[in-house]
Structures are given as C-alpha cells and as structure tokens.
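Read through the structures below before going on.
Every read-out reported here was derived from the displayed coordinates using simple, explicitly stated rules and does not represent laboratory data. Everything numeric here is computed off the predicted structure, so don't read it as measured data. Cβ atoms are built from the backbone, for glycine too; each structure is taken alone.
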Structure 1
Amino acid sequence: MFSLHYSKNDTSLALDSLRCFAAQAVCIGHGLSFFMPQLRGGQFPLPQNVGVLLFFVLSGFLISHTLVERSKDPQYGFQQFFIDRAARIYSGLLPCLIAIAILDAATLHFIGDATISANYSLRTFLGNVLLLETYRGPLEGHFPRLPTFGSGSPLWTLVIEWHIYLFVAAIFFLAARRMKSLSLIPVALFFGQIPTHYIFGALQDDGVGQSLFLLWLGGAAIFVLARRWLPSPGTSLAITLASAVIYLLVARPYHEYQPRTYPLLLLFVFGIVGVTQAGRLLRSDAFSKIVRFLAGYSFTLYLIHHTIMYPAFLLWKDGGWLVFAPLVILSNVVAAILAVFTEMRHKRLAQYLSRLAVR
C-alpha cells in the first residue's frame, strides 16, 4: 500500500531530501554565477535551473497527494486547501519580502544599483504580495507587467506555483464535488490563465520557464502511477541512476528548460519513490531531524539567498571561493533563523486561519 507516512517507509524523508537538494542547488548555483566565473557555462546544467525544475516535480507530486488523501474527508474542501496553501506560501513570502525591502534599501543607500532601483516601489511590492508579478496568460494585457520586487528575482516561479495550486484544486473539487462546487468555476477561469500559458509558453523569449505546468503535471502523474504500480526496488534504483546519468549527459547549460529533458527528471523522482516505498532503511533519528530541519527552511532560503548575495556581487563580482563560500553559508544561516519564526510555523498559521474562517 502506497504511503508517505514517516513510520512506514523512507519516501517522505527522500522527498524532503530532494527539497533540500533543490534549494541548495539554487543557492549554490546563483553563488557560482555571481562569484565563480570559471564554472559558468561548463559541461553540466546550471544547478539553479535544475533546482527549480525539481521543485515543480515535487510540487505536482505532493499537491496531488494532498488533494487525493485529504479529500477523503467530506469536510475538506477548497476553502481548507486554500487556507493551508496560503499559510504555507505567505508564512515564507511576506517575511522574505519585508527582508528584501530592508536589505535592498541598504544596498541602494550604500552601493546603488539601477536594477534594484527600477524594481523597487510600493506598487511592485504590493503586486508581489498579491502574486501577480510577471503575469503571463490570455488576460495578461489586462494586468500591469510588474517585475519581481527589488533583487528578489527567484519570486517569478512562486507566482506560477500559486496559480497552479488554485487552478488544479478548483478543477479537482469541481470534478469531485460537482454541483456543490460550481462557485469554483470563476476561480478556475482566473487562476487557469498562468498555468495555461505555461503548458507550452515560457517566462521570456529565451525559453526560461518553458512548459513548467506540464512538468508539474508530470509530478502529479508520478503520484497517480505510484499509487497503483511501482517497479521493484532494484529496478527503481536502476531507473534513478540511469535517468540521472543520462540527464547530466543530455541537459546543457542555459538550456535546462527544454521540455525534452523533463521526462528524465520525472523518471529520476519516480525511481526514488520506488526505491523508498520498499520500507524503512534509514532509521537514524538524528539524520531524519537534520533533513527535516534543512527542508524546513528550504523555501525561505530559495526566496532570500539572491538578495543576500547581490550586494556582495556588486562589490566583489567574480570574487572566487573567498566570497562564494561565506555567502552560501550566510544565506543558509539567515534563512534558517528567519524560518524558525515564520516558515516552520506555517501549520500554526493554518490552524489560526481555519479558526477565523469558522467564526
């Protein structure tokens, strides 16, 4: 029986490990791009882009699991899904946006930068709070083309994730509850705009972000398939290793968002699920706690690291290891401290919002 419960197998721990890996890959990848020019554009794909792609696969898998499993309770509907997702997203987003505003203000005051200055305004800040920046879709002509706020360039993927969440959930409950959920039709129409664009479209003309919704749906397909059939652990391990090796051989720097490489990432995650569903092999409580802690601040790290590194990039571009290593460590430390009081408490926030909704 397929399960993501920690006590039954290693799948949840493996998925948390992948989440940690993806966040660190984005952080390290941007650090390399800022401070290690000799490692840019080498033989292997850029870590930051691979990290983003893995996030979308994991998101599709885990959101599908949440919808299918929690909707078995007839009391669980779109409202509770929205509250849970909003608490998860905004517990990290709002503190990080405030931190970005403060750090960017200091950067502008002491160093100055035209890029930050152009994207640093109350209008842009509020657009980022509402997750409407970099809007793409059939109705994009009716929305102001807002950039990501200040130096927070990784925020562009969060907009796509949020709209996918609400679009997929609206469609799911429309299908599952039918007449009881007709009010979700406008929700599906509005939040379906961005996912529709990202079936084949991209963030910009060079292909960045191309077909991210298809990749997300691939993650959802992994969940659907895994519930019904998984290969043996040995075969799953072979799938994991083979897909990883072939991906590294096929994917090229600055071309990671080519959909032809996405099936290899999906096979990689599918193989990991197959290996780890066999049972509990990693029984170290200490290791599990470390992984969960790292996963607990991965979202905050993803959102804040670029802003932490950017002033150093302006001062010491191509600064080498002596700048790169401390900035990666500093980004992790700041993200961990911030997340302890914000992201890691998202379940408490969801409970509080649920109580308010009942009132």
Structure 2
Amino acid sequence: MDRISINGRFLTQPLTGVQRFARELTHALDRKIGAGTLPASFRGTQWRILVPEGAEVDINLTHIKLERRGRGAGHLWEQTTLARATRGDILVGFGGSGPLLHPRQLVVIHDVTIFRHPEAFGRGYRALHKLLGFVLTRRAQVATVSQFSRRELGAVFGVPSEGIAVIYNAPDHFAATVPDPTIMARLGLAERGFFVLVGTLKPNKNVDFAVRAFRESALPGQKLVIVGGIHGHVFKGGGIAEADDLIFAGRLSDAEVAGLERHATAFVFPSLYEGFGIPPLEAMTQDCPVLAADIPAVREACGEATLYFDPRSGESLKGAMRAILAEPGQREALVTAGHANLARFSWEKSAESLLSILAGMRSKEA
C-alpha cells in the first residue's frame, strides 16, 4: 500500500512555534490533496495522521484521515506504537522527534537551541534530545526551517548540512486573524503609545534585556507591553516590576496580539538565538514595524524589512526605539518593506517543499 503517515504527537502538546508549524503545514497539505494539486507521483497515495487513543485533538482535516493507535503518550508512544503502526509507510514528523529505528522517515528538527543555550533545559531532557538528534540525523531524512538552522544542525551533529532540507515557516495564518478591537481599552493603551514584545523567560528570548533597555530609555508617552507567560513578580529581584510604563499582559489569543500589533509603535524582538523567528513576520502582517535582534536566522527571515539592533547592547536597542519615534517616514518604509518580505513565505510554498522532499525520498528507493 502506498501510504504516508504523519506523526500526530504535536496535537497532544501545548501550542508553541513548533506545534503551529506542524498544524499549518498539515492543513496546507490537506488543502492540496483536496484541490488535486499534488504532483502526479502522489496520485493514489493514502494520507493519514496518527495520535494516541484518548488524546483530545482539535484539528479539522478533510482529506487526511485521523487514526488513533495505542495508549500512552510522548516519546514512549512514538518509539513503540507509532513505530509499529507505520513500519511500511513513509513517516513524517514535524516536531523534532520520531521512532529511532523507522526505516523511511522525514523529521523536521527546528533548531539546536538546546545545545546553544543548555542552561534553559534539564539534564535528562538534553541527554534525550542529544540521542534523538544524533540518531535521526544519520538514519532519517532531516529537514529544518532555515538555512541557518541547516548549518547549525550539521555543525552540532557532525553531518553534512547539504543533506538537510529546508521547509520555511510562514505567517499567512496570522494574516487571516481578525484583530480584537477591545484589547487596547482593556489594557489602557493609546494608539502608537506602546511597544509590544511577545516572549517567554527562556534565556535565548532575552526578554529581561529588552525590559531594562526600555526602562532606561525613558521614552515619553510610551509603554512596553509584554505578551506571554511572564509576570511582573518574576522580574522584581532584578529591580523590575509592573509599573505605569510596563505591562505584563500574560497569554493572549492571536486576535488580541493582532489587535495590539495593529496599533503599536513597533514590535520588539530581542532574541539571542532562533531557528527561524516567526513573530516578526506575524507582526508584519498587521502593518507593525519591527525592531529585531541582528542574528542570522532573523536576518534570513526578515531581510531588509526590519530595523536591527545588537541584542547584547542596551544602547543599540534604545537607539532603535528612539529612531522609530523620531522618524515617521522610517516607520512607513518598514511597513512597506514588510509587505514585500511577506511575499517570500506561505504555507502553500512550504507544503510544496515538503512534497518535493517526499518525492525525493521515493525516488531514492526506486
């Protein structure tokens, strides 16, 4: 039987960037199957996505069949139930892991943050993912989300980067979001009276750096809104707590984030390390100018559509924030450049890249 199976473990996990990638790419593939726009070599192929029995899933698919197999969850389910159920299939994993001994497998490993910033992860977690990465980069067809991550994977795991494929992230899911018009009033914000930052307390996200730079800059009439699972008490030990010019908004819906970005002075992305960097592109879909860390993955994603700063220099970020306030023309130029940059990415294009990789795997077996 000609069948391609998708590892649906991501459907059992909280929604972060990796799970968003998996969901949107699966949806894009489902649409292509329904539209009959797959390459001729995939005609007659059966497509399915597997999840553990009892798992609560909320994905809506029309042409990719959802199947439940086996109890359990996590890595154990992958290495046992999933491995057995898909032994004769091509198996696709979007979340950086998969059965170690599966003979026909594509795995997307998004980045090597765990190796570049090990302080953010427990010892057991690091050991497990080191094993997974070492084996999968040698046994499976590996893909990643940027040319930068492709080089990083090759360097960390000691394999030729040329053998690693690239499937880009895309922001069109966020472009379709209807902004929530009530979020401004609920947070007491004024039009163009605040910067917005979406982040977590992982060291590579560099949120505390951005908070300190903003507070030191003392920009009149401006606030900094931080979206994510971060609360003011976390920063109190360093002398930073919620204040009139600093708002910890907590976790917000896509519609609420879009509502903020539509009216913000700019979006701030201070990350020290990323495999791609989707939040700046999401901000661009909302006509929000982006101030971003000058790191390779963000350069690759944002091109010239961003005002860059050094993510280790508070003065550099302060200068970028002052510049966007002092030069209205630059703000409009960044919004226009953002539109042009977004045209490089779509989930449709990413699905085509995925299919090209799968076709290549088949041709090697022929």
Ranking 1, 2 by distance in nm of label points 7 Å out along Cα→Cβ at positions 179 and 315, the structure that comes out highest: 1
Per distance in nm of label points 7 Å out along Cα→Cβ at positions 27 and 107, the highest-valued of structures 1, 2: 2
Structure (1, 2) behind the derived value 2.4 of distance in nm of label points 7 Å out along Cα→Cβ at positions 3 and 219: 1
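Name the one structure among 1, 2 that Rg/Rh (Cα atoms, Kirkwood Rh) of 0.95 was derived from.
1
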Answer label among 1, 2 for the case where relative contact order in percent (Cα under 8 Å, 6 or more apart), calculated from the coordinates, equals 31: 1
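Taking -23000 as the value of helix-only ellipticity at 222 nm (-39500 (n - 2.57) for each DSSP H run of 4 or more, over all residues; to 500) derived from one of the structures shown (1, 2), identify that structure. Could you put the intermediate results ahead of the total?
On the way: 1: -23000; 2: -12000.
Of the options listed, only 1 reproduces it.
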